[in-house]
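Readers should treat all values here as calculations from the given coordinates under stated rules, not as data from a laboratory. This one's a predicted model, so the numbers in the text were calculated from it and none came from an experiment. Cβ atoms are built from the backbone, for glycine too; each structure is taken alone.
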Structure 1
Amino acid sequence: MIRVLVLGAGAGGGFPQWNSNSEACRRVRAGDPSARAATQASIAVSADGERWFLVNASPDLREQINREPALHPKTGLRSSPISGVVLTNGDVDALAGLLHLRERTAFVIYAHPRIFGVLEANPIFRVLAPKVVSRVTLPMGEKQILRGPDGEDAGLRLVCFTVPGKVALYLEDEEKGEDFGTQPGDTLGLEISDAEGNTRIVYIANCAAADGTIKDRADGADLLFFDGTLWRDDEMVTSGEGVKTGRRMGHISMSGPQGSIAALASLEIGKRVFIHINNTNPALLSDSAERHALEAEGWEVAYDGMEIVLT
C-alpha cells in the first residue's frame with residue numbers, strides 16, 4: 001500500500017498569487033467555490049501511515065504541515081513523522097520550505113549532486129545542521145530504499161531519472177546559450193513503489209517535453225502526477241501576465257498536438273493527475289471549458305488536501 005497526500009497543487013506563487021489581480025485570483029479571494037485556492041506543489045507519501053516522505057519542500061510547507069494531521073508531531077515534546085524530503089529540482093518553490101524544518105528534528109534529504117550543490121552554495125541552508133539532517137545522494141536509474149533518520153527501511157523504493165527541463169531561474173547563465181547552463185540532474189522525475197513492487201507512482205512536476213523516456217516511465221503507472229503548469233504554451237504572454245512561453249520556462253503545455261494530454265493519451269495509466277498548475281491556467285477553475293476538456297480525456301487536477309490510497 002502507498003498513501004499519498006497532495007500538500008500543494010499550485011505552481012510557484014500558488015493560487016491566488018500574492019501580486020496577481022487576475023479574474024481567476026480575484027475569484028479565489030472572493031470565495032468562489034469553482035476557484036479553489038492552492039499552495040505550491042508538493043506531495044507526501046507513506047507505506048505505513050506513520051513515516052512520511054515529502055517530494056519537495058515548498059515555501060508553503062509550514063501551512064501544509066499544520067493543515068495535515070498525518071504530519072503533526074505524535075510523540076514527546078518535539079518530533080515529526082516526516083522522515084525525509086526528496087528534491088526534484090533547485091527552484092525556490094522546491095527548496096525554500098526546507099528552512100521551515102530547521103528546529104533540529106532529524107530527517108533525511110535525498111537529492112541529485114546538482115541540487116546539493118545549490119544547498120551548499122547558499123549559507124542559509126546551514127541551519128539544517130548536518131549532525132541532525134543527513135543527506136543522501138541519489139543515483140540515477142537505480143533503486144533506492146527510502147530510510148528515515150533511524151536508518152530503518154520505510155517500505156518505499158525510489159528510482160530517479162532525468163527529464164527534459166531547465167536549470168532554476170536564479171541559476172540561469174545567458175552566456176551559455178539557449179539552455180542557460182542546464183545540466184543533467186537539474187530536473188528529476190521520480191518512480192515511487194512499495195517494497196514488493198506491486199504499486200508504482202510516477203511524479204514529474206517539471207517537464208519540458210514528453211519524450212520517449214517520459215513515456216516509458218509513465219506507461220503502466222498506477223498513478224501519474226504530471227506537470228500541469230500551463231494550458232497553452234503562450235498563455236502568460238497572451239494574458240499579459242508574463243513575457244515567457246512555457247517552453248522558455250521549461251514546461252510542456254497541457255493542450256495542443258505537442259501537449260501532454262495528446263502525448264500521453266495512448267499510455268496505460270491507472271490515474272492521471274495534473275499538479276504544479278500555474279495561476280494563469282484556466283484548468284484550475286472547475287467550471288472552465290479547459291477543465292471539462294481534460295477531464296474528458298481521463299485527467300484530474302490535483303488539489304490541496306487530495307488523498308489517494310493505492311493498494
Structure 2
Amino acid sequence: MTLNSPTIRTSETSDKTLIVLNPHAGGGKAGRLWTQIEPLLWAALGDLTIAVTQHSDDVALHLDKARAAGITRVIAIGGDGTNYALINTLMRLNVENPNAPRMTFGCLPIGTGHDWARTLGIPNTPAAAVRWIAGAHSTPIDLGRIRFTAHDQPVERHFLNIASAGIGGAIDRRVNLQTRRRPWTFLSATVATLLFDQPQPMRVTLDDQPWYDGRAYVLAVANGRSFGHGMKIAPDALYDDGLFDVVLIEGMPRLQALAALNTVYSGAHIQRADVHVARARSVQIEATQAIGLDLDGEAAEGGAIRFDVLPRALDVLTLSDALL
C-alpha cells in the first residue's frame with residue numbers, strides 16, 4: 001500500500017523504520033516495483049512507516065514526524081537525488097537536536113544512477129537488496145559539506161557520495177531534461193557536455209596548500225567511488241577514513257577528452273599524466289566566474305567554494321565487508 005503521508009502499520013517487532021519512497025525515481029521504476037518490494041520489507045524489517053514523496057520539500061516533514069514518533073531508521077527507495085534530500089534533512093535535524101539519538105540512514109537503489117549503492121555493494125535486484133538491508137547494521141561514516149556563494153548569498157549543503165566542480169552541473173541539467181532515462185543517459189549527457197562546454201579556470205587549494213592552477217573539466221571531491229552511472233572517478237575512495245579523494249581532470253583538446261572518457265569507467269584514468277589525484281580534509285576553489293556544481297546528482301552553481309569532510313557525521317546501514 002502506498003500512501004501520501006506517513007502511516008504506521010504495526011508488526012510484532014520493536015524496531016521502527018521510515019520508508020521514504022520516491023515513486024518517480026528511475027523514470028517511474030520505483031513506483032512500479034513498490035508492490036513487489038513492500039511485502040519483502042515488512043517481512044524483513046518489521047514495523048514500517050511509509051511516506052511517499054512527490055517533491056524533495058516533503059522529506060523534512062516526514063522526518064520531523066518520524067523523529068517525534070520515535071523512529072530510529074530511515075530507508076530511501078529512490079535514486080541519488082532522494083538520498084541527497086534525506087541526508088541534508090538528517091544533518092539539519094542532528095544540529096537542531098544535538099542530544100537526541102541520531103537516525104540511521106539506508107537506501108535501496110531504484111534510481112537512474114544509484115552510484116552510492118555501488119560503493120556500499122548493495123545488489124541491484126529488489127529482493128537481494130532487501131536481504132542486504134535486513135542484514136546490515138548502523139555504522140558511522142564520513143559526510144561531505146560544501147559551502148559556496150550563489151547570487152551573493154551563502155549556501156551550505158551536505159553530500160553523501162561525490163560533489164564536483166566543472167562540467168558536472170551541466171551534465172546534471174542535461175540528464176534532468178530527459179523524461180525517460182536509460183543506462184546510457186549519463187554517458188550521452190557527458191559526451192554532449194564535453195563537445196559544447198569549455199574547461200573552466202580554477203585555483204585549487206588542499207588543506208590550505210596550493211595544489212592546482214589552470215583549466216579543468218572536473219574537480220571531483222569524493223567520499224564514495226563512482227558517479228554518473230558507474231564512472232569510477234575515485235576508485236580508491238573510502239567513506240570512513242576522514243579524508244576526501246580529490247580527482248582533477250585537466251583541460252585538454254575535446255577529442256582527447258572524449259578518448260579518455262572510457263578510462264573513467266574502469267578507473268584507469270587516475271594513471272594519466274593529465275589527471276591529478278590527492279587526499280585532503282578540505283578543498284577550496286577560487287575562480288573568476290561562477291562554477292557549475294554537481295552535488296550527488298543535483299545541479300548548482302556558485303563561487304568561493306569550500307569542501308570539508310565531516311568524520312563519522314552520519315549513521316548509515318552497511319555490511320562489514322563494505323568497509324574494505
Structure 3
Amino acid sequence: MEEVIIIGSGCAGWTAAIYLARAKLSPLLVTGSEPGGLLTTTTLVENYPGFPLGIQGTELMEAMRKQAERFGTRVKYLSVVTDFQCDGKIKRVKIDDEWLETKAVVIAVGARPRKLSVPGESELETKGVSYCATCDGALPVFRNQPLVVVGGGDSACEEALYLTRFASVVYLVHRRDVLRASSIMAERVLNEPKIKVIWNSVIEKVLDPKQDRVTAVVLRNVKEETTSLLECRGLFVAIGHVPNTQIFEGKIELDEKKLIKTTEGTRTSVAGVFACGDCVDGVYRQAVTAAGMGCMAAIDAERYLREKSI
C-alpha cells in the first residue's frame with residue numbers, strides 16, 4: 001500500500017515529490033515515457049527564478065529529480081500509467097502491467113502542444129521551432145530576426161505581441177480571414193506595426209533540416225491554392241494544447257477542454273485525488289506556475305492523509 005503516487009515528472013510532479021518526501025510520506029513518482037515533461041524539449045530557460053544566467057531545461061529537471069530523490073522519493077523511470085481506478089477510499093493505479101494501491105494520488109501529467117504535423121517541424125524542434133514564445137522568444141538566436149507565429153486565437157496574438165520585443169518583424173499566419181481572438185487582442189495585433197498578418201494561409205513545410213535550423217516556411221493560400229516561401233529564423237506554433245488526461249475521462253471531472261477541474265486548491269472531484277500543472281492550467285502554462293501548483297497539491301495531499309488517517 002502506497003501513501004501517495006505522483007503521476008508525471010515535470011515541474012509540478014517533481015515539486016510535489018520534494019514536498020511530500022520532506023513530509024516523510026515516501027512518495028512513488030511515475031515519470032511517464034518522457035521524463036521531465038515539456039521543459040526537456042526547450043533549451044535555455046531564462047525566466048525561472050534563481051538562475052540569473054538561465055539554465056538548460058534538461059538541467060533544471062535533473063536538479064529537481066535529484067532534490068526529490070535526496071529526500072526519499074522513489075521513482076519508476078520510463079513507466080507509464082495505463083489505467084486508473086478511484087471508486088473507493090483506496091485508489092488503484094496500473095503502472096505498465098502492474099496494479100498498485102495507494103491512499104492518495106497527485107496527477108501532474110501536463111499537456112502537449114498541438115502540432116502542425118508538417119515536414120521539417122519535428123526535425124527542427126528546439127532549433128528554431130518552438131511552442132512557447134515566453135519560454136524561448138528572448139533567446140539570442142531570435143533577436144532582430146524575422147519570426148513566424150501560427151494561429152489566430154488569443155494565445156497566438158499574445159505570442160506575436162510578446163515577440164515584437166525581440167524580432168525585426170513578426171508574421172502571424174492564420175488560416176482564416178478574421179482572427180478568432182477576443183476583440184481587444186485582435187485590435188492590438190492589427191494595430192502593431194511590427195506584426196504582419198498573413199491571411200487565409202497555412203504552413204506546408206518548415207525549412208531547412210539540412211541546415212539544422214529554421215530558414216523559411218512554405219505557405220499555402222487556402223483560397224487561391226498558391227504556395228510561397230517566407231524567410232524567417234523562428235517558427236512559434238500557437239494552435240492550442242492537448243492535456244494528457246485521456247485515462248482520467250469518466251473517472252475524474254474534466255472541463256470542455258479536457259483539463260482536470262479543481263476546487264479548494266488542487267482537489268479534484270474525487271476525494272484523495274489532487275491535480276496540478278498544465279493538466280489543470282490552460283492559461284499560464286509556465287514552469288514556475290506548475291511548480292507552485294505542485295507545492296499546493298503536495299500540501300493538500302499531506303493534509304488529506306493526516307486528517308483522514310486512512
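What the table below lists for this structure:
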| read-out | value |
| --- | --- |
| For 34, 21, 18 (semi-axes √(5λ) of the Cα gyration tensor in Å, calculated) the corresponding structure among 1, 2, 3 | 2 |
| Origin of the value -7000, where helix-only ellipticity at 222 nm (-39500 (n - 2.57) for each DSSP H run of 4 or more, over all residues; to 500) was derived from one of 1, 2, 3 | 3 |
| At a computed 3.4 (distance in nm of label points 7 Å out along Cα→Cβ at positions 44 and 260), which of 1, 2, 3 | 3 |
| Winner on percent of Cα pairs over 17 Å apart, for residues 148-195 alone once structures 1, 2, 3 are ranked, highest first | 1 |
